[in-house]
Structure P
Amino acid sequence: MFDTQTAPDPTTTRRNAAPVLTVRDLSLWYGDKQALRDVSFDLFANEILAFIGPSGCGKSTALKCLNRMHDGTRDVRIDGRIEMEGQDIHAPDVDPPVHRRRFGWVAQKPNPFPSSIWENVAYGARIHGLTRSKAEMAQHVETCLRRAGLWDEVKDVLHSKVGTDLSGGQQQRLCIARALATQPDVLLMDEPTGSIDPVATALIEDLMVELKQDHAVVIITHSMAEARRIADRVAYFHLGRLLEVAPTEMLFTMPQTPEARAFVEGRTG
């Protein structure tokens, strides 16, 4: 197997920094079915890492391991180690809800709450006690909506319009604002442009590039063009294994495994 940790990386500043997340020898079973096999990679601050690979290859399963979304799922068994800033995320003293707060989650299909635009963004900040007054909450909601590129479109209907009444692209940006509301370190995005139109896709892609200035971003995408446009590094999954992780142009122009080469050339997938 290609060494996923030693591929040359021109972003030397990132490589010299300590990773936000370190995943080593991660394996996962659903009952008797093994879905992940010895997956290892690092995630660095201020980067977009794209997971690519055929459907059913383990991308979403691996993504959900990072914020412990498999906790409580029946018959799931996990081996290996995931560290966040040097701490084992499964250590007894790690509170799972507190750990999950460090992650923002954006799904493929926009899923805003059936409540006001304001409440969609304010909810997470309120339950985590991130603001101390109505004025602070108002500023926080505005900041999150501005960062999601949505403020100017909804500022006059914050309390009167329900999130589910927005267009598909607006709904997805509202979900991003909601994810930002808990002030996460890492954004996890499972095909965030998979169900919206090309214009909205371009807005979301530009937004992700902006957001990496303050966050690490992991995105699953089935669009090779999208991965090439926005990702700093790309991780190729195949049958539950992570076969390659490398700088984007390197993986697309010089893949090290025949499986990755066939995939990026469109011969499998």
Structure Q
Amino acid sequence: MSHWTDAHCHLQERFLSDDAAAQSALATLERAYEGGVDRVVVIGTDDVTSREALAITGLEGPVEIYATVGLHPHEATHDIAPIVELARHGHPKLVGIGECGLDYFYEHAPRSDQRRAFATQIALAHELDLALVIHARDAFDDLIEVLSSEGVPERTVVHCFTGDVNDAQRCLEIGCDISVSGIVTFKNAESLREAVRMVPLERLHVETDSPFLAPVPYRGSTNEPAFVTVVGEYVAELRGISFVELREATVANTARLFALAPR
């Protein structure tokens, strides 16, 4: 039986709520497998969570686990050297750099620092031939500018895409894939749904961004990789195709993006 892939999740201890503190990553992954998910990519956001992401890949079980290392734009004032060192050291389950990018909604770090950290990580993805995982919020103009200046790595994705049709088109034109989270199910996300309808199927991914952004009907609860099936089935209906077709396409797309063995 074919299973879904969660292209982007956070299973590290820092991201667990009090309610989830007793739930190990392994238990979460067991529920994911029972729900039809057999491959996940755990995403780093700073030195600590990047190391934890790599450690989680060592868990044994039926779900394949891969990891990225990166410095989130919220953390852009932090020293990026540990991320660079960690990436260059290599790891058999390291498949990407990020999440990194620009966030002008919260601006927890100055824009100049965000751009600098982003450019460094783009260069690192080029250097190591790893996928680039991008976070972008209210910053698509500068995002396109930095990517165009630094060169888009061959395998790049804008995760948890929240833009409109124009933003999606610009990202696609410069070579980025688009990954969709549970936000697509939210009532006020019609502009996002319009964008998701136009993304070529071969450039589309599905993710949870867990433990954040649980899809309807689980909105408000702790998200987890098992819910990627909800996202995928919703996107399939939105696009007017079968969930099997959507699942097979996104599984193949994410395998290509992260240079994983095809399923």
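Derivation of every value follows stated rules applied to the coordinates shown; laboratory data play no part. This one's a predicted model, so the numbers in the text were calculated from it and none came from an experiment. Cβ atoms are built from the backbone, for glycine too; each structure is taken alone.
Across the set P, Q, Rg/Rh (Cα atoms, Kirkwood Rh) reaches its highest value in structure P.
Assign the value 20.4, calculated as mean count of other Cβ atoms within 10 Å over residues 42-49, to the correct structure from P, Q.
Computed on structure P.
One of P, Q was used to compute helix-only ellipticity at 222 nm (-39500 (n - 2.57) for each DSSP H run of 4 or more, over all residues; to 500), and the result was -12000. Which label is that? The read-out was computed on structure Q.
On mean count of other Cβ atoms within 10 Å over residues 130-137, which of the structures labelled P, Q is highest?
Q
Largest in relative contact order in percent (Cα under 8 Å, 6 or more apart) among the labelled structures P, Q is structure P. To which of P, Q does the computed value 2.2 (distance in nm of label points 7 Å out along Cα→Cβ at positions 202 and 234) belong? So the calculation was done on P.
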